[in-house]
Structure 1
Amino acid sequence: MNAKTIVLGAGPAGLAFSYEYGGHSLILEKENRAGGLSKSVKIFDGVFDLGGHSFHTPHPEIASLVQTIMGDNWHQQKRDAQVWIEGSLIPYPFQHHYPKLNNQHINDDCEISSPGNTTKAAQSANFEEWIINKFGTGISNHFMLPYNRKLWAHPLTDICIDWVDQRIATSMDAKNQSKKQRKPLQSNSKVGYPLHGGFGQIFEELAKHCEHIQFEQEVNQIDIRNQTLTTTTRDRWEWETIVSTIPITQLLKCINDCPSSILELTNNLKQVSLKILLVLARLHNTTVPQRIYIADPKIPPHKVAFNHTSSPLLLERDNHAIMCEISYSESKPPATDEDLTEQSICWLIDAGIINSLTDIIQTQIIDLPHGYPINTHKKTDSIQTIKAFLRTHNIYSIGRFGAWDYANSDECMRQGLELARKLKQ
């Protein structure tokens, strides 16, 4: 079999590429459905996202595309995110709302040491230093440092700072950014979400506009000399161009005769792995936020999302989907699935979100080895060198783990559209 352009992965980047590129592209997807890391999972009447997803974008073209393909199946609302600290919930982000805590010691500590020094922060050598310089010791010690250590599951000194202005809410930085540059979500940010089907429905709909997709096709060998590709089902294709959205580390392992100097660069690419705990439960009080951020290291999840609060139609259901995101790595190995489930449910009960164990309908843990790419100090140079090697063989790598970039689904879609237009020229 042959295809002029083969796309590896039916996630946001691959689907957007194929949508724009047209009928001469073939998507090979290892799962039995589209969506990648943005797909949704159904358990009885619960709709779970693999992460606390919501749609927001600085790219008008991407917003227009999503709204067009979703039609009436779309809902927008103010984002409702909160922070759990010292047994209380306050609005997100902590650094803006800590005065609402009923804890004078924390309030005084944060106030005395705040604000940090923006100029000094920009000159920081690593992420940990940036946090302290940006927010001061009080805010850093009470929330920012323990939360980020918990989330990234790696030493914060190993992380560079070239991404922070787009992802971490600060007091004034966002309004000085380009309209097309991602801004950190704020307390008053508006987000979109499908009325039906969960966040993954966006990509189920986008897949309907892509002519050629073959599911349950996982690439395992790429011959760059003869331009052939085989999958675990022993199917074989000839290709002229490959657009890959699978982890670039995995892509390189599939390439026959990949130079050892290129493979060695993958040692500089680190990621956060995730245990996604899905809890289907009865909620006697459905006035819960869309998500809660938790810095306490004794509570397993760093983020808990209540998926049904993103859609009024989902909120009407009898049972509710609670997603607990738990980071792990070689530096921070996870507890057993049984312990993670028990400890997370204990917190849900202690926090008053669930009344008792009798409210639990079902639980499930999904293991995501690739959750978030980490911006280590050597990542940028390594990725540039790897991509240059791939381009010499007409292979392009895009998307969250294809580009090893902490990118949301809208940015992955933008990358797909942009590459398709470039290759069509």
Structure 2
Amino acid sequence: MTPSELGRHLLTIRGFHFVLGSLGDPYARLLRGEGDDAAALGDEIRGKGPLYRSDLGTWVVAGGEAAAELLRDPRLDVRHPGGDREHLGENLWETWRTCHVTPMDGALLTLPLADYRRLDRVNRPVLGPVVAGAWREDVRRAADRIAGGLGEAFDLAGDLVGPAVAESLTRVLGLSSPSPSPQAGAVGAAGREVAELLPRLGVALDAVLCPPRLPVAHDLEQAVARARDLVRDLVAERAAEPGDDAVSAMLATGLGPADVAAVCLLHLVAGAEIAAAVAADTFVALLDHPGQWAAVCRSPELAADAVEETLRWSPPVRLVSRIAQEPIALHGQEIDADGHVVIVVDAANRDLAGLPDPDRYDLAHAGAPRLSLTGGGYEELVAPLARVVATEIVRVAAARWPGLRADGAVVRRMRSPVVRAVVRLPLCR
């Protein structure tokens, strides 16, 4: 698409969201990403029944039982039947297809689920659920180095979480040097570039469903292209000169370099944003509940429970988009083949059976059921490392700064209905 065509496409979808949201459609209001109370909108959607058809034509699911069923239903996938791409350039006034808003093929966020399963076979032996903890010390050193350089007052997102996530991924993936010293402070030119790229890549998860401004869309495209070059070069370098890092470990299993590069790209595009969102929202929740923050400061190992409760209460991927590959009958409704389905994960989490007072943030809920980062997409692939990164950032801060407190209001990114990313929160210690 030409810039004018893409701009017109994004503005048209933005117009749909604005007009239908103004007319009362709660899903359209959610997609506007303009500061509406997301929890209240989730409750409103859930109140319309297990499956609610938005005026946008999307089936929206916010009930726990229906959401759990759909996330594991093999008749749903990311792509349209037959493998259609993002169908950009269609006349939206005729098709009303607003399921793939911004081209995200380059970022690997709209692959068929079968491709994510294949890539997870590359990821799992090195960064999967069982083994991701092996990189905990690398992450902890990265977080500790960033925290050690902060003054009495700093910003949560810009000074702590963002840099700590960037350095953690730099160390784990091997963007610093082939055999980095555990005490090394410098991350190298590639690592510094990653730190600059991650804020630009961070809008990608939202841009699948919510149209960014045209300059942001162009910048995102350029950032993704640069990230692809970085991981391609990294894989080539590690193939020639292995190091003590995750990329070298993946290559040592004999897996193809193209798949290893794809896994690395997913960790940079999706994993970094998910880790940052979980860490930031964990701080926001804990500092809003001083008794819970005090408990984590007394026992920093509770940082893992705090992260798990944040994943339930304020998940980093709140909207999961799927396309019906065939007709689906569920809870008295008929979803046609090619129908668009969106699961509102945070609302569904609060509707799962067996948890009293699900709207309360409480470390005692850490073992409660949740649907966050499940469903077999990119979210599940990057989740194990993202959990480790978020946990270690919270653990380091709790051990260092028991008196940490907010010194202003939380500012969240506009047009961020999927992540609701924290972009600023002044802190003092």
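Between structures 1, 2, the calculation of mean count of other Cβ atoms within 10 Å over residues 11-18 yields its largest number for 1.
Determine which structure produced the value 0.94 for Cα Rg over 2.2 N^0.38 Å, calculated from the coordinates; the candidates are 1, 2. Before the final figure, lay out the partial values.
Working: 1: 1.00; 2: 0.94.
Derived from 2, not from the others.
One of 1, 2 was used to calculate helix-only ellipticity at 222 nm (-39500 (n - 2.57) for each DSSP H run of 4 or more, over all residues; to 500), giving -15500; which?
Working: 1: -8500; 2: -15500.
Derived from the structure labelled 2.
Here mean count of other Cβ atoms within 10 Å over residues 43-50 is compared for structures 1, 2. The highest value is that of 1.
Since every read-out is calculated from the coordinates, none of them should be taken as a lab result. Since the structure is predicted, the reported quantities are computational estimates derived from the model, not experimental observations. Cβ atoms are built from the backbone, for glycine too; each structure is taken alone.
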